[in-house]
Structure P
Amino acid sequence: MIEAAEFIGAAQRRGFGLYSGVPCSYLKPFINFVIDSPDLRYVGAVNEGDAVAIAAGAEFAGVRSVAMFQNSGFGNTVNPLTSLNYTFRSPVLLIPTLRGEPGGPADEPQHELMGAITTALLELMRIPWEYFPTDSAAVEPALERAVAHMDREQTPYALVMRKGSVAPATLRSQPRVTPPQSAAVQPAAAMASRNAVLQAVQQVADPASGTVIIATTGYTGRELYACDDRANQLYMVGSMGCAVSLGLGIALAQPQRRVLVLDGDGAALMRLGAQSTVGFEAPPNLVHVLLDNGIHESTGGQATVSRSVDFCAIAAASGYRAVHSLADPAAVATAIENAFAGRSGPVFLHVPTLAGVPDNLPRPSVTPAEVGQRLREYLQS
């Protein structure tokens, strides 16, 4: 058993500054210590996959990061780990716990199968792992191996935590209270195409403005690329629903940076809880634009349930500082510029759009790994 300070201090010396996760009793002393540390950031995620995406965003912005969670929620991380971290080469340190360890301490029945397959899942996803160090002398070597792999391969490394690995630590901090907004917003009616909105957005979010744009998977990223390929843009592939969590990680790691997330109705609905984390963390430099055409357009035009969802009410109730529904591309661009100028975020813009895709829409000629490295260099320049 080690003290939380031993590992976290050694990790901090290696540049690890942001931790995001979902609690587990095994992780309790670890999380408590990070929350109480004045020079570290803990972001409580609503699910394990969002924690991975938040950590990846911080890594893009130059802050080594940790995603930690109970292994019962490992399944929630498979999407971002395989289609975000691997695809874009974003190395984060993973600390999953090992509830239900075969031959280990007695545990609840829901942990039996996951306990038996946790390490095999890591290996299946090509993530090297070792057990979390339980001896003081083992901390530095474990971190050296993890960092060496992450720097060399640009992919995650896992330290699997068994029960009793870290000595208890009492939480001293009091939770912050971030009251939700209550203003009702009348939804606008669609009047323009997604492509027209994206062109307007690019006018106020070019590389010289210091704005980074995260575009959700599907046609949004492809159309943004077709409008104009720029170094400050990331076109997500896979990792559906993770765009705003990735943007949140960047916004927290670089509070001076303007962060613009272009989301879709289907993607946002998939991980709707992420908005509550954005509202609670309240980064003033983040604008979340939801392009809502009511369908999964890139997979065949099947309807989403967005017509029965009040996205603005959800964003307001989640704690976004300002919420608007706008359909005119010029008005959208103006709202983005005003939000960044006043650092009044997080701001939520619901933008109903007409269905339709430009003819002969190209796919990006740059690979996701190249896009990720290009964005990393832009963020860290």
Structure Q
Amino acid sequence: MHLSRIRAARSRKLSGKKIVLGITGSIAAVEAVRLARELVRRGAEVHAVMSEAATKIIHPYAMEFATDNRVITEITGRIEHVEFLGVDGEADLLLIAPATANTIAKIASGIDDTPVTTMATTALGSGKPVMIAPAMHESMMNNPAIEDAIENLKKAGIEFIEPRYEENKAKFAEIDKICLQVERKLYRKDLKGKKVVVTSGPTVEFIDPIRYITNRSSGLMGYEIAVEFWRRGAEVVFVTSKPLEFDLPDFKTVRIVSVRDMLDASLEEVKNADIFVSAAAAADFVPEKRNSKIKTAEKLTLELSCAPKILREVRKVFDGNVIAFKAETGVSEEELERIALEKMETDKANMMVANDVLEKGMGTLDTRVLLITPERKMWVEGLKKDVAEKIVELFISDCL
């Protein structure tokens, strides 16, 4: 019961989900406590299963503390593997993290001699989802036998979470990456088969080789929307000046600098897209860049030109669904609605998201926005990740 304070503290994406966390004898087992706690913070109930080799690296008491559940270190008369991962088992997912080369090879060969491999054998036989996060030396990952084992397991429907390759090691993937892939695995797939292009973050417009103008946008809103579309099964292209720190499957990041870069990338990526989300705080004005550093002076006058309007240009070649954003400062709710409706018509947007940035500020974790679709108008307030979920849900219900 001691986890009640942190359960779903970060999100409720995994609420109601029961995850069996298999831990094997990699030194990365020391990360299992952090992983279990993060899954709990996203709402999951976690049950740890440890091989004997794993217990030599991290004590089962640590995982009992992390999960608030009894740790399985052997299969007993309770037939825990069937209880959790049988045909009518309680668990929604088997996540083996970290997985050693030994464990991967055993599962691929049908060898069942540890509590973790017993769980895997049962899950594969009953059709329960299985995910594996490998962690080992890179030379072991490159072993042809292990490569074949991984390919065979992928063909059997097991999803692998790619490790980080550093210092000649295939290191345990980032905790956030693992959790995001788990969320996608267990989330509803109402956008599977759709391609979504999302622009996000500020642009940088250079004055000279070392100076530039930009704005205070954090890119968080665009990121949360992109990830929410991705969770629901969409293929996402993320056009941004603030990319993720890791790669995700079916999530392509196009890193840009200037508004012109963003426009060019957007025009290229929407060619075969279904949805375009114009969430970026792209520059409205751009200076003419000097080729050398401007000398220091008491006064400097910059001449700015109007930047191209990304959504307007995209609309010339893209006839799919569009979510547009409009930021204003110091206007009434009525005036903001009027401006948003005008932009909605001008840019042929299917949905508008408008806000007053003086109210919450740019770069904040929370926001308050006006959502407009052909069906309704509503105000939504909260953390940006929660607002992003509401934006996508409303878009699906009213625009698709």
Legend entry - Winner on Kirkwood radius over Cα pairs in Å once structures P, Q are ranked, highest first: Q
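Computing FRET efficiency 1/(1 + (r/R0)^6) of positions 171 and 187 (r between Cβ atoms, R0 = 35 Å, to 0.05) for each of P, Q, which one ends up highest?
On the way: P: 0.30; Q: 0.85.
When FRET efficiency 1/(1 + (r/R0)^6) of positions 171 and 187 (r between Cβ atoms, R0 = 35 Å, to 0.05) is computed for each of P, Q, structure Q gives the biggest number.
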Inset, instruction - Assuming 10 is relative contact order in percent (Cα under 8 Å, 6 or more apart) as calculated from a single structure, say which of P, Q it is. - result: Q
Inset, instruction - Using mean count of other Cβ atoms within 10 Å over residues 195-202, single out the structure from P, Q with the greatest value. - result: Q
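A short reminder: the numbers here are calculations on the coordinates, not readings from a lab. Quantities reported herein were computed from a predicted structural model and do not represent experimental measurements. Cβ atoms are built from the backbone, for glycine too; each structure is taken alone.
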